[in-house]
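Values in this text are rule-based calculations from the coordinates and carry no lab data. Worth saying up front: this structure is predicted, and the values here are computed from it rather than measured.
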Structure 1
Amino acid sequence: MMKSSLDHMPLRKQRELGRVLEILHEEFEDALREGSAEFKKRGRILKIILFGSYAKGGWVDEPFTMKGYRSDFDLLVIVNNRKFCAFEDYWHKAADRLNRDSAIETPVSFIVHSLREVNTYLKEGQYFFSDIRKEGIVLYELDDQPLNEPRPLDPVDRLRVANEHFEQRYFNASRALETSRLQLQKSEEDERWRRDAAFSLHQALEQAYACVLLTLTNYGPPSHNIKFLRSLAEGQDRRLAEAFPRDQHRERAWFNTLNEAYVKARYSKHFEISEVALVWLHERTAVLLDLVKEVCAERLQTLVRNAA
């Protein structure tokens, strides 16, 4: 039986979560009304589960300190059909509203999966979802149908999978960072290289955060949104937040611009980013990679001991 009580949280946080649920339901229902596809009539949200630091305790809510860090509400939304997981079709308006609603001070990150996907992951020993089933708090459910019992993954397999993720993703991140450095050098002679440098830097961050998530949890959401990936990764180990402090508006804006680079640096003639911004972002990404290596090395050492 999963937990359902929020008594460990302040009332203002509980009220915020209530508003989050309202927005998720409203926007999903609006998305279902668009178009005339028959299957949309059967669309349902089956469960919404809070996981991460607000479920386990130990969240941080210090926006006015030197680093300006604030833990996210992390949510798993479970729907009745995999088609309803498509972010652009069903969830992008909800994400935008959650970011702008004045009644919600806490940042919100959410992932969407079908019930069949979640139950399959649990049967396969996918420990990201196993932890959610164990530690998560059910905020909403259409019925009381329980999730599958998780199958524990063999410690040797868990070590092998984590090692494979780390080696591949850390290499990808390091290569993208080096590519960005070379492109940044060329931008001194021709500023058009900045766009390429920004895209490569975005890829370095995407791969770095994916490296942490996959190595520590064996799960990485199919997303190019580095703000979202950063939130999930920092939820796994708060030391990662040291790479990108939130206390300066200018630096937050630079990170947000880089978040747009995955699409706009390649396809929009209006995309612009300064050399000063790129230099700072490159330096902080290098710091992040060092932290990623440290965090992942610790987890791999633990897995080695467990597999012995």
Structure 2
Amino acid sequence: MAAATGVLIAIQARSNGQLSHLINNSVEAALISFSSGLFIITIIAFFSPSMKKGIKELRTAVEQNQIPKWTLLAGALGGTVIGMQTHVLPLIGVAVYSVGTISGQTMISLLVDRIGLTGGGKKEISPRRIVAAVTTILAVVISVLDRLTVSHFQIFAVVLSIISGCLIGVQRALNGRINQYSRQNFTTSLLNFIMGAGALFLILIFTMTVRHEKVYPLPSGPWWIYLGGVTGVIYIAFSATVVQHLGVLTFTLFSVGGQLLGSLVIDLVSPISGVHVTGYLVAGILMTYIGVIVGGQSRLFRRKLK
């Protein structure tokens, strides 16, 4: 199940990217994806006493100034990530996008831990984690090495995928802080969906009024292009259940492995036009996972010492 959550991330990216390609508006596609997830998780909230309790506890924490109000905007980062994903993925494919985002998460985790953004205090940066970050960056370079000379290849899209990963890392850190008070993963996720959908709606209004972009009618199919929001909610459910049994480290390693392998299979079975799986890409995926393992073993080693 931990590996399956990673595969769901890859499926979500593919469906959102295809939706964006068909309607030719990445922000609109991202808003559709987020709104469908918000609809599902809102229905769950109506029938979940634990979610309602989590909402009350979080509201109390905000009223008593136990948690900074700006922390609650973490979901806006998630909305921004989905917006970037829908724009970038049709240009570079699922596998390269996954390598880029994981690399960004590995890099930003150094800064997040150093400044203590999660609320658990500042943490020292070990040499192993620096090596892990450098390894994942090199993995990105290797993944696109054969495309750097191709004129139509959007190297800027790869940079955006890395930035997306950085935003995901910051969002997860802020969500960790929110979870300390809501004590309920689904409550935190509901807040994320609300903030993310709200941010995307404002961005869409901005692009319509300032850049005069059009909103297009939804395509009739294929049906799987509308799975983005659904897979997001399922991912949350799987994660909340499995992480309790495996722990964060083991869950992360299996989840990342599932995401990388799943993205590779998707690019083989259902590739985006112009995207090809090469030996460079496979090598980059393997190197990315090595970097994640190195960083994970660093945290495990520190835990054993304690």
Structure 3
Amino acid sequence: MAAPIAAIAAARAWLARASALVPAEDAIGILAPPLLIAKIARYALAPHKLRAPADDVDARDEALIELLTPAFRALTRVWFRPRYVGLENVPERGAALLVGNHNGGLVPSDSFLTDLAIRDHFRPRGVSRAVYGLAHDLLFDDPTLRKYAQRLGMLRAGHVGARRAFDRGALVLVYPGSDYDAFRAFEDRDKVFLGGRVGFLQLAVRAQVPIVPVVSVGTHEQFIVLTRGDAIARRLNLHRWARTDVFPIALTVPWGVVPAFVPYLPLPAQTTIAFGPPLKWDVGPEAADDGEFLARAYEEVRATMQAMLDRLMVGRTPWLG
């Protein structure tokens, strides 16, 4: 009887901490699918996007992160059965830009698992490594989403917030492929799409920080994207409305076949995340404006990440690993 009683007491204590850090009305506004869909629609339909401040590195709330981490660790251990490769490539000190392939659409489990892996790798050594994620404007348009995104260490995608995090010696996580990568078709889950975007390279070169490639496999098996919907997005002019170039259609749980902008329950796919050796070029900040250099460096990063993904895919069985 002692063990169940202790478990119940621990659960009550956790709920008490949670209710103090996250009021019930906020939790409902963040987790209820109908409310999330309404927030997404309101953002897409607004003719003028709200540009609220979203670059405050001091808004990161370690107490909230420490509250959620054990629960997320326990859930993912059973649901995603994560495996991590190459964590020794993450610098123990100093700023660095983590560049990942993006997966899972609106469910950012790749981001959370990356943060968890780094946290659990360094903590036994007594080292604390803050990871700031660069995220889409959508998260910062709604006041409630903005508050909790910033408390979890998310910054608006751009150079301003990233440079502030670098100044703290922190790690910054970016997914250059963004929605183009995160909503790629299921049949393309073994491909890295960075979308031809070089902003992440300009950021790293100007700040003179290394790039650490981060590649995940399994996270794109949480739902099944039937089509990315590039043509539909162009016809609907979605880039102007919602800063997205895709209108994906996916098979999800529990909704079935729906536009993939609807939050879903991820399938229990085994997930592996690999961290590659840091990449840094012997150039000065001025190289950030050199088109030829950027083209070469971009291809090096893309090819490196694709090779990492190819290795992770060898012998893989979808969902089982």
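Numbers below:
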item: Volume of the Cα convex hull per residue in Å³, for residues 18-201 alone - highest-scoring structure of 1, 2, 3; result: 1
item: Parent structure of the calculated result 40, given that relative contact order in percent (Cα under 8 Å, 6 or more apart) is the read-out and 1, 2, 3 the choices; result: 2
item: Which entry (1, 2, 3) yields the derived value 19.1, 52 for Rg and Dmax of the Cα atoms in Å, for residues 106-225 alone; result: 2
item: Which of 1, 2, 3 yields 19.5, 69 [Rg and Dmax of the Cα atoms in Å, calculated]; result: 3
item: Answer label among 1, 2, 3 for the case where helix-only ellipticity at 222 nm (-39500 (n - 2.57) for each DSSP H run of 4 or more, over all residues; to 500), calculated from the coordinates, equals -13500; result: 3
